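Structures are listed in the sections that come next.
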Structure P
Amino acid sequence: MRAQTDIAVRGGICTNHPGFGKTITSLALIHANLSDGTDIAADLRARQTPENGTGGLIAIQATLIVAPNTLLRQWASEIRDKLGYTQGVITVTGQKDLDRYTISDFKKAKIVIVNRTVLGSESYAERIANFVAMPGPATSPGRAFSQWLSHTSKQIPTHLDILEKKGLKRLQSHVRSRYAELIESEDFKAVVPSRRLVGKDFVESKRKADQKKEIKGASHSIPVENIGRPLFEHFFWNRIFVDEFHQYDPVQYESLNLLKADKRWGLSGTPAMNDFYDIAHMAGLLSVPLRIGSDSTRVMSKKNATLLRKDLSDFERFDMVRELPSDCLHARIHDVVQSFLNSFVRRNVMDFDEITYDDKLVLVTLDVDHQAAYTELLQQLASQEMNIRKFAKSKNTTRDQRFMAAVKDVPTDEEALSRDAAFLSGKVAYRTA
């Protein structure tokens, strides 16, 4: 028996080698969409349905770019230089940046750039919890956190509707009363672990025991001062670009996958493609579920097998060993995975081993002052047996200044002469290239 279903996918994975223009290609796509004259937000609203999880969210024209902190400036610079956008670009490097903007600012934006660490931070999870009037996540990263995040995301449209129709004060009042109900409910008797270690226990044999974490109960009150500020989960984005997606930790990855967008793109010059687990991780960015098969080391890397088993219960680990997928099933998984790669993943690669070059000598005649300067340098180097020996700073003659400028940051006499033959300054006889 075989079960199958159709999944609508808009977007793809670009894994071009570094230097092949992933950034500029992405910006060209954004600009072309913004310039074609269509009402992007209206088009998105027409495709919003409760079934795809976008019902009740705010449809906006903006593209969300999620990138490592080291690449934020590069994206902002390329947007300014290549597209000429001086307005409508929002950069969020940390939590405080969210407090500077309103939901209205995000509606007007063309591009929003966000540091990936924002999505995976504990403080951002607390922002989501405050907005939906729930205690914060009670566990460390894993399936339990994913379930918490999935549940809270489903509550966002209801509270967003109150904010949009009845205003901030009404939402604040609702959040306070709703939170008070939840913490008294048996279903929400939760604890929130801090990340601070309080001690280490050792057995008599001096072996290290499990580290204990401080556990504190959920607060009896909830802060509501900033619940009117934007969250990335508030919006149905026109498009999401995930730069260097192979570097994201599990919390960032789960948070990212729950964001709603009409089109989703992953960018990476060095993606992990070692086994079914890596490809399934990649496909998850496009909301395409793929099977990973067995965690046996003959079909899965040791690193990925460790990550997979880390979040499984003892019974699930036992069950994976008890019922190993057959070779026929693995062959079918391979076919499906290959079909995904053929359909949604593209890569331009360097198909040459080395760059060939030819030497061509071209005779150049220097003008009189340039030739005099070159001859002076040649004579001075010859007097030093073609060894660069710099003078003491106490010597301050014009000739010495020209020589020091000519050999500055140059390792050999040949390079000094070559550079001097190519460049001549009007004020100083020698200048650096």
Structure Q
Amino acid sequence: MTSTSRVCSRRSVNPSWSIPKTFLVNSPIPCMTAKSKDTGKLPLAEQSVGNPGQPKSSAHKWQFPSHIRPNAFSWNSSRVAVQRIKEALGEILRVARHDPVLAAEGAVRLIERLSPALEHVDSSSGALGSAVNGAIEALVPLIAAAPVPSKVRERWLERLYEAHVLDGVPYIETLTDYWGELCVTKELASAWADRLIEITRLALSPDKSLRGHYHGITACLDSLLRAERYAELYDVLQSEKFWSYKRWTVKALAAEGKADEAIQFAELNRGPWTNDTDVNLLCEGILLSLGRTEEAYRRYGLHAHRAMTYLATFRAVAKAYPTVPRAQILSDLIETTPGEEGKWFATAKELGLYEVALKLVRESPCDPKTLARAARDFVEREPNFAQGAGFAALYWLTLGHGYEISSIDVWGAYHSTMKAAEQLGTTNETKMRIRQLVAQEAAGGFVRQILGRELTLT
């Protein structure tokens, strides 16, 4: 294996790079040897680390290594792998309550094991990547907070860096984004910056004959940031065009007390290749750190926490801004999605804003199955709401909304609506309203075929 392949990561845009000899001599970088690659063994011996002069802790025997080990998971075992990662994280966090040093050692050990264990798993759904990123985000503060001597921390960083070198898929790619935090002290961060800056300059060079991929770029940038070497950070990124690296310019400006300049720089770098969510989160964090909560909420809070569902989005925003009334958050979020008001029905229901929820689904489509479930679940507790939700389900069904709708869904919405009407003593009136609604559907319509005989329409 050549010097270039030892320093560069999984792939290189320009494999003909020439690495300065002084860099290789003075700044050795851990890397994989052919033997370790062939055997699939973990890069470094895993050993419990404690304070010098004290016996190694034996109070806890780690359980996760028996599950998260090289080649532990097959191609179609993504769900099992996610569960094992959650279990391992839970075990480490429990240990952290009484032994933060042992927990930090366990965190390093887990991160080392992730990529070798997961390299054969199909991660196309994104769930596995999210689980790994979430674990790293939770483990980094734990490692950083552990009260250990500098020599111990240096060994941890070496092990983590080697794991990152060997991360072939990759899974732990985001680990180096936190390198400054892992270094803890400015002195250690500065040492790492010195070690990585030469090759980082080459990797980010505007000269295409020099530029290439290097897995340690963000480790260098974050180390420069932690060491407060802002001028060098700006210089390294002077010609850079990719937001994934330029975001460290925003961080450096904010660290220097130039918050408005940092936010302006971030806004100017929005574009088709920029992650808008990352820009929003970064700018929001700057404003929140300065106590400018209202500005952060209005400018970024409603857009920075978009999740897979509308309800999850609301919960994320509410968690980030606990002082803002929840009804206000919902109202503001609804305004950000014109034409999709009905999709906030479940959120309004969750908050107990039943009239708001019904108003939303009267004005905008909502999944009939969601409405029918709400009608079924609230017949006893909130019959007025259940009746309105059931009627709305039937209304949108007659207009052809819904995915993979069957007769069971239609009958379910109808029966729940009528049960709620019985609770309210409005059975006849409700059935008449439903009859009028279904009668408006064209002859041969789906809902009319199913309820026609019940409503004497045939």
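Read-outs: derived from the displayed coordinates by stated rules, not from any lab. Everything numeric in this text was worked out from a predicted model, so none of it was measured. Cβ atoms are built from the backbone, for glycine too; each structure is taken alone.
Which of P, Q yields 90, 50, 44 for Cα extents along the principal axes in Å, as computed? This value belongs to structure Q.
A value of -12500 for helix-only ellipticity at 222 nm (-39500 (n - 2.57) for each DSSP H run of 4 or more, over all residues; to 500), calculated from one of P, Q, originates in structure P. P, Q: which one has FRET efficiency 1/(1 + (r/R0)^6) of positions 87 and 239 (r between Cβ atoms, R0 = 25 Å, to 0.05), as calculated, at 0.05? It must be structure Q, since only it matches.
When distance in nm of label points 7 Å out along Cα→Cβ at positions 271 and 335 is calculated for each of P, Q, the greatest value falls to Q. Computed over structures P, Q, Rg/Rh (Cα atoms, Kirkwood Rh), for residues 231-302 alone reaches its largest value in P.
Have a look at P, Q and say which one yields 35, 18, 13 for semi-axes √(5λ) of the Cα gyration tensor in Å, for residues 183-342 alone, as calculated. The correct label is Q. Structures P, Q were shown, and relative contact order in percent (Cα under 8 Å, 6 or more apart) at 9 was computed from Q.
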